[in-house]
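Next up, some structures in structure tokens.
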Structure I
Amino acid sequence: MTRKPSKQQVFTLVVEVGRKAGDGLPDDSTGAGLMCYASGVDEAEAVRETVAILKQADMSPLDVTGYGTLDERIEQGHEIDDDERALMTRALLENSVIVAQVTPFFNEG
């Protein structure tokens, strides 16, 4: 019996991270939000891989929000520019996690 190859897809994830020594975030930040594109056969696998890679990078993942695949996002009415599509394609081709944007969080006041 031949095994059917799994179909990798790219998922858009936003990961909230807390502070951890050596995380590379600005000293006065309280954490950050990371926009990631991660490949996986399903969203659960993409989340697991993303969390594992961020932990290896000395980051402290607290929460992950999934926004689905490219097709799912288009169905939801998201506008996706050429740069974002290129990053998604790269994540798929490299079977990797790409951190596309890091937005540090700061306490006000």
Structure II
Amino acid sequence: MCQIKIHFNDSKGILIKTVEANEGDDLLSIAHEYDIDLEGACEGSVACSTCHVILEPEFYDRMPEPDDEENDMLDMAFGLTDTSRLGCQVVLKRELDGMTATLPSATRNMFVDGG
């Protein structure tokens, strides 16, 4: 199994933690496994935007385009950027080795904050 190195940064770009994960894992699960503060209120069912992460353009471009369901949730994400993705939808593959995922400065949780 290929180990893939992922760096998690806070909203200011400061490294929180570098972890190793397996191909096929998703960013949300990895963040939870390593106690990184990525919420994921809907537990990866693409029903919220609380696992919103910002990727580097070079790595964003190596991934498939977000589907309509993910885009709908991203539209509600706080601090949306051109390279935003939902962590639950970022499935690791070899080409993403060394990627940095930056956590936004806040999240908007529709379950708690209201729609």
Which of I, II yields 1.16 [Cα Rg over 2.2 N^0.38 Å, calculated]: I
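Suppose distance in nm of label points 7 Å out along Cα→Cβ at positions 52 and 76 works out to 2.5; of I, II, which structure was it derived from?
I
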Figure out for me which of the structures I, II the number 99 belongs to, where volume of the Cα convex hull per residue in Å³, for residues 44-91 alone was derived from the coordinates. I
Hey, mean count of other Cβ atoms within 10 Å over residues 20-27 derived from one of I, II reads 11.6; which structure? I
Structure (I, II) behind the derived value -9000 of helix-only ellipticity at 222 nm (-39500 (n - 2.57) for each DSSP H run of 4 or more, over all residues; to 500): I
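Given structures I, II, which gives the highest value for distance in nm of label points 7 Å out along Cα→Cβ at positions 84 and 100?
Details: I: 0.6; II: 2.0.
Top value of distance in nm of label points 7 Å out along Cα→Cβ at positions 84 and 100, among I, II, belongs to structure II.
Only the coordinates and a few stated rules stand behind these numbers; no lab work does. Remember, it's a predicted structure, so these values are computed and weren't measured experimentally. Cβ atoms are built from the backbone, for glycine too; each structure is taken alone.
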